[in-house]
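**Q** Some structures are shown below for you to check.
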Structure I
Amino acid sequence: MATRFAEPMARLIDELRKLPGVGTKSAQRFAFHILRSSNEDANALSAAIQHLKQQLRLCSKCNNITDIDPCTYCTNPTRNARILCVVEEPTNINSIEKTRSFNGLYHVLHGTLSPVNGVGPEQLRLENLYPRLNDADELILATSPTVEGEATARYLADELRKRYKSLRISRIATGVPAGSDIEYADEVTMTRALEGRREL
C-alpha cells in the first residue's frame with residue numbers, strides 16, 4: 001500500500017520529482033529535509049528560486065543563460081568572434097571553458113533533434129545563429145556524441161553548407177566517449193576533443 005502524505009508534503013514531493021534525475025525516493029528525502037529546515041533556510045531557498053527566475057534570461061546573441069544581455073562571452077573583446085562553437089545546453093559551455101583551449105564565441109541550441117520526442121529544427125534556437133555566421137570563419141559543432149547529438153550535428157552541417165559556402169564546419173573529435181554527455185567530460189578529454197576536431 002502506497003504511503004500517503006499530507007497534501008502540502010505530497011505537493012512538494014510531486015514538484016521535486018519534476019527535477020531531472022530526481023525519483024520518488026530522492027524527492028521524499030529532499031521534501032523531509034526542507035520540512036526539518038529552519039524557516040529562514042526554507043525562505044532563503046524559496047527566495048533564491050524566485051530571484052533566479054526574475055533575474056536570469058537568455059542572451060539575445062548566443063542563448064546562454066545570463067543576468068546581463070548580451071552575456072559576458074559575447075561582449076568580451078578578447079574572444080575571437082570569427083570562431084563559433086555550437087553546444088546543446090548552457091552547462092556545456094562550462095565543460096569547454098575549463099579546458100582553457102577555446103577562445104571563440106558560443107551558440108546554445110537548448111536541445112537536440114529528436115523526432116521521437118517531437119523536437120525538430122524549429123524547436124532549436126537557430127534563428128539568431130544565421131546572422132552571426134556572416135562574419136565567421138569556422139563553426140565547431142560540439143553536440144554530444146549521442147544519436148540525437150550526431151543527428152543534430154549532421155543536420156546543421158548539411159543546412160549551413162548550403163547557406164555559407166566558405167564557412168569551415170568542424171565536429172569535435174571522439175575524445176568524448178560515444179553515448180556520453182559532454183557536461184561530464186573532464187578537462188583533458190574536452191581539450192583533446194577540441195584539438196582533434198574534424199571538418200564535416
Structure II
Amino acid sequence: MKIEVLPYNYSWTREFMVIKKELEKILSDFNPHIQHIGSTSVVDLAAKPFIDILVGINAEEDLDKVIVPMMSAGFPYYEKHNVVMPYRRLFVKMKDTANELDYALLISDANQNTDVINDHKWAHIHILEYDSEHWIRHIAFRDYLRAFPDAKQEYQDLKLSLSTREWKDVMEYNGGKDDFIKKTEALAIQWYLQLNK
C-alpha cells in the first residue's frame with residue numbers, strides 16, 4: 001500500500017477546533033488539556049490527512065475512566081495498543097461520511113475492525129497524563145518543528161520520499177520515519193525544557 005501525504009491544509013486547524021469542543025464536553029469531568037499535535041498542527045508541513053489530538057488528564061489512574069464516556073460518544077477505542085503504550089488510551093474520531101456504518105459494531109470491537117475504521121477515520125485522540133514525559137515529548141516535537149524550518153523541511157522531504165514506496169501497512173511506513181523522529185525528538189525535548197525552565 002502507498003501512504004497518502006498531502007500538502008498542508010489550513011482547514012486542519014479548524015477541524016481540530018471542532019473536535020476539541022466536542023472533547024471538552026465529553027471529558028469535562030477530567031479537566032482536559034487539549035492540544036493539536038502531529039504534522040497537521042505544523043503550518044506548511046505535508047501530512048497524512050488525519051488530525052492528531054493530545055488530551056492530557058491530571059491523573060494517570062484516571063485513564064481507564066475515560067473509556068466509557070469516549071465510547072458512548074462514538075469514538076472507537078484501540079485497546080490493543082495499551083500493551084506497547086500502557087500510559088496512553090487511543091481513540092478514533094470518524095468522519096461524517098461514516099454515519100451509515102454500524103457504529104455499535106465498530107465501537108464494541110474496534111481492534112477487529114481496523115481496516116473499516118482506517119477507511120473512515122478523521123482523527124486520532126491520544127489521552128494520557130498531562131505534563132508527563134510523554135506529554136512533553138509530543139508538545140516539544142511539535143513546537144520544535146514549528147520553530148526550526150530546516151528540521152520541518154527535512155521531515156517533509158523524508159515523508160514525501162516514503163510516500164512514493166509500497167508499504168505493508170502504516171506501522172511499517174512509520175518505521176521508516178523512526179530514526180528521524182528519535183533524533184529530532186531528543187533535540188526537541190532538550191530545547192523545550194531549556195526554554196521552559
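FYI, it's all coordinate maths here, none of it is from the lab. From a predicted model like this one, the values you see are computed outputs, not experimental measurements. Cβ atoms are built from the backbone, for glycine too; each structure is taken alone.
**Q** Could you tell me which structure in I, II was used to calculate Rg/Rh (Cα atoms, Kirkwood Rh) as 0.95?
**A** Working: I: 1.06; II: 0.95.
Structure of origin is II.
**Q** Starting from the value -11500: which structure in I, II was helix-only ellipticity at 222 nm (-39500 (n - 2.57) for each DSSP H run of 4 or more, over all residues; to 500) calculated from? All intermediate terms of the calculation are to be shown ahead of the outcome.
**A** Values: I: -11500; II: -14500.
Here the read-out was taken from I.
**Q** Sticking with this structure for a sec: If you rank structures I, II by distance in nm of label points 7 Å out along Cα→Cβ at positions 95 and 151, which sits at the top with the largest value?
**A** On the way: I: 1.9; II: 3.2.
Going through I, II one by one, distance in nm of label points 7 Å out along Cα→Cβ at positions 95 and 151 is largest in II.
**Q** Let me ask something else about it. Computing distance in nm of label points 7 Å out along Cα→Cβ at positions 39 and 143 gives 2.3 for which of I, II? Kindly include the intermediate steps, with their values, before the conclusion.
**A** Working: I: 5.1; II: 2.3.
Considering all the candidates, the number was obtained from II.
**Q** Which of the displayed structures (I, II) returns the greatest value of relative contact order in percent (Cα under 8 Å, 6 or more apart) on calculation? Write down the numbers at each step before the final one.
**A** Numbers: I: 16; II: 25.
Comparing I, II, the top value of relative contact order in percent (Cα under 8 Å, 6 or more apart) belongs to II.
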